[in-house]
1. For the read-out volume of the Cα convex hull per residue in Å³, a value of 137 was computed from one structure; give its label from P, Q.
2. Supply the structure label, taken from P, Q, corresponding to mean count of other Cβ atoms within 10 Å over residues 6-13 with the calculated value 17.0.
3. Hey, helix-only ellipticity at 222 nm (-39500 (n - 2.57) for each DSSP H run of 4 or more, over all residues; to 500) derived from one of P, Q reads -9000; which structure?
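Since every read-out is calculated from the coordinates, none of them should be taken as a lab result. Note that the structure is predicted; figures quoted are calculated from it, not measured. Cβ atoms are built from the backbone, for glycine too; each structure is taken alone.
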Structure P
Amino acid sequence: MEGLIIIVLIIVMLLAGPIIAHDFNKRQNEINRQLVGFIMEHYDDLASGLTLDYNGKTISRYSKLTRYRYCYSYLVMTTSNSSAYYLADEYYSDEDAKNAKLTCQLITALSGWWGIPWGIINSFRYLFSNGISNGTNDDTVGDLMNRIAQQVQQSASAKE
C-alpha cells in the first residue's frame, strides 16, 4: 500500500509542473502582449524620455524589467521558459509579479529537477535566480523597444 502511495505521489509531481506551466504560460503571454502593445502605442513618447503610467505603475524607457525563469521535466527532457516582463522597480508593490515568481518557483520545485542532467542544473539555477536575485534584471523598457523596432524592420524587409 505504501509503495502505491509513493508511485501516485511521483506521478502527481511529474504531471503537476507541466499542467500548471501550460496555463501559466498562456497568462504570461497575454501579459507580454499587453505590455508590448502599450510600448508600441506610446513608442514615440517613451523614446523621447517621457515617463508614463502603465496600469498604475510608472514606466519610462529606463525602467528595469525582470522575468522569472522556470523549468519542468519528463525524466530525459527538460523544458525551460520565462514569465512575462514585470517592472523590477515596482516589484514590492506588484502582486502579479509576486504571484508569477511564486508560480515559477512552484513549477520548478515540483517537476523541474526530474530531468537528468539539465533538470537538476536548471532547477538550482532558476530557484536561485528567482529567489536571491529576484529574477533576471537585465533588460530595460528601452531594450525591449529596440527589439520591437528590429522585429518591425525585419518584418517590413521580409514583405519587400
Structure Q
Amino acid sequence: MQFNGKVIRYGDNVDTDVIIPARYLNTSDRAELAKHCMEDIDANFADKVKNGGTIIVAGQNFGCGSSREHAPAAIKAGGVELVIAESFARIFYRNAINIGLPIVELPALCQITEEADEIAADMDSGVIENKTKGKTFAAAPFPPFIQTIIEAGGLLNSLNKEETK
C-alpha cells in the first residue's frame, strides 16, 4: 500500500468533537460528514482535502473523546489518504481500521513534520519518508489482515467479500 501527499498538521489531543462536531451527528452520510470535518479548528479543511493527496500528521492522543465512528469516516470521506500521529486514542484507532482509514503511529516523523511537507509512505515495508525534510523513518508495516480490511474499504466490506468466496 502506497500513499503520497501533502501534510495538514495538527497538534495534540485532537478529539472526536473537533474532528466532526456533534451538531452534525444527525446524519451518517459520509459525504455530508466530510463537508464539516475539522471545521471548528480548520475552516478550510474540506477545501484542502477535496482533491485527495492529503496526509494528516498530528501529535499525541489523536481521536480522543467519544467513540463515534463518524470521526474517522468523515476524515476518510473527505479525501485523507493516511493519518500519522505520535499516538492515537485506542477506540479511534480501532474505528479507523474498521472503516478502512489507514493510520500509523510514528512519533519521530511527527516531531519534525510541518504543514505542507510532502510525505511518501510504503506500508508494505513500513518505510515512510518526509520528502521535504529528506528524512526516512521505519514504521511497523501493516499486517496482511489489516491490509485486507483497508483495501476492502473497511471491516464489514472485508467480511462480506469473504462470505462471497
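1. Working: P: 137; Q: 104.
The read-out comes from structure P.
2. On the way: P: 10.9; Q: 17.0.
Answer by label: Q.
3. Clearly, the read-out refers to Q.
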